[in-house]
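Participant: Okay, got some structures for you below.
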Structure 1
Amino acid sequence: MRDQITMGGNPIKLLGEEIKVGMKAPAFKAVKPDMSEFNSDELNGKIKIYSVVPSIDTRICEFQTIRFNEEATKHPDVMVVTVSVDLPFAQKRFCVANSIEKSIVVSDYQSLDFGTKYGYAIEGLRLLARGIVVVDAEDNVRYVEYVKEVGSHPDYDKVLEFIETL
């Protein structure tokens, strides 16, 4: 499925192994907006939505981040983590300007640790493809979406309906 992803209609290649339902979710490190380290192990024992976006400075990424932050208020038992390669300074400004307080925003800019372990890193662009990964409290991957066209929205309703089953 992920070998058919496009950006602006042009095929792209994603680096790393494709993450699939049933796999153990790989631990990863990223950078928080305050420049401190984020370690996904901090969220062990919790249901997680990894909302993957290329850049919070684009309309669709902005919408996706705000939408999942709003949904986080309705699902207090679910941790929403938005992952992009934006610099932490830009993420911090974005979070303040958009009242992102119920979800976590992290940057994969240093090592693309998330991008390569979850198979979302775009070869040659140092960006992440768009998608969603849901991980249960036992760190099992339960839902994966690689959005076919990077400039399109993920299926918000489908992932939110899925969360209700956990």
Structure 2
Amino acid sequence: MEEVHPEITEQFMAGVLNRMRDITIFLNTTKESYLRFGENEAPKYITWSTQNRSRLLRVPVIRGKKEGFILRSPDSEINPYLAYAMVIQAGLEGVKRKEELPKPQEKSSRLFKDEDFSEFQKLPTSLTEAMEWAKNSTFLQDTARMDIATRFLDEIERREFK
């Protein structure tokens, strides 16, 4: 088995976290998707943890090793090919740019006061906001991604805002 390089894993995770607002539309594609955020079904803040299940990205430690991560925001309405492609592209951008992973947030969200959340970025709170993030995303401005994103956003607008 090939050796895992923790710095690459952390850069990949940082890339995913840093582009979450840009790609949320691909992971949550209906108006109803956004009702889950912050309601003990899906997190609404862009944070990660090794054990806390209330975080957006969780890295379970199994037998002393970090084997992968769980992204908790996607719902069942996704196009899995497009969703995976966007998450992988975001992670690879993090590796390419050598992005730094912020510190994990292990404290339970239930123990936080409202002001404790002020330091964290939020996921878009509605389909409209997620579409705006995608339309204005420098990450999606790459020609291939923008072509796919434009067609996808047009389809969502036709379906959800007729």
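Since every read-out is calculated from the coordinates, none of them should be taken as a lab result. Keep in mind it's a predicted model, so treat the numbers as computed, not measured. Cβ atoms are built from the backbone, for glycine too; each structure is taken alone.
Participant: With FRET efficiency 1/(1 + (r/R0)^6) of positions 20 and 100 (r between Cβ atoms, R0 = 30 Å, to 0.05) as the yardstick, tell me which of 1, 2 scores highest.
Facilitator: 2
Participant: The value 31 for percent of Cα pairs over 25 Å apart was derived from one model only; which of 1, 2 is it?
Facilitator: So the calculation was done on 2.
Participant: Separate question: Work out which structure the value -7000 belongs to, where helix-only ellipticity at 222 nm (-39500 (n - 2.57) for each DSSP H run of 4 or more, over all residues; to 500) was derived from one of 1, 2.
Facilitator: 1
Participant: Which of 1, 2 yields 3, 16, 28, 25, 18, 9, 1, 0 for P(r) over Cα pairs in 5 Å bins from 0, in percent, for residues 44-123 alone, as computed?
Facilitator: 1
Participant: Suppose you compute distance in nm of label points 7 Å out along Cα→Cβ at positions 12 and 140 for every structure in 1, 2: which one lands on 2.4?
Facilitator: Value 2.4 for distance in nm of label points 7 Å out along Cα→Cβ at positions 12 and 140 corresponds to 2 out of 1, 2.
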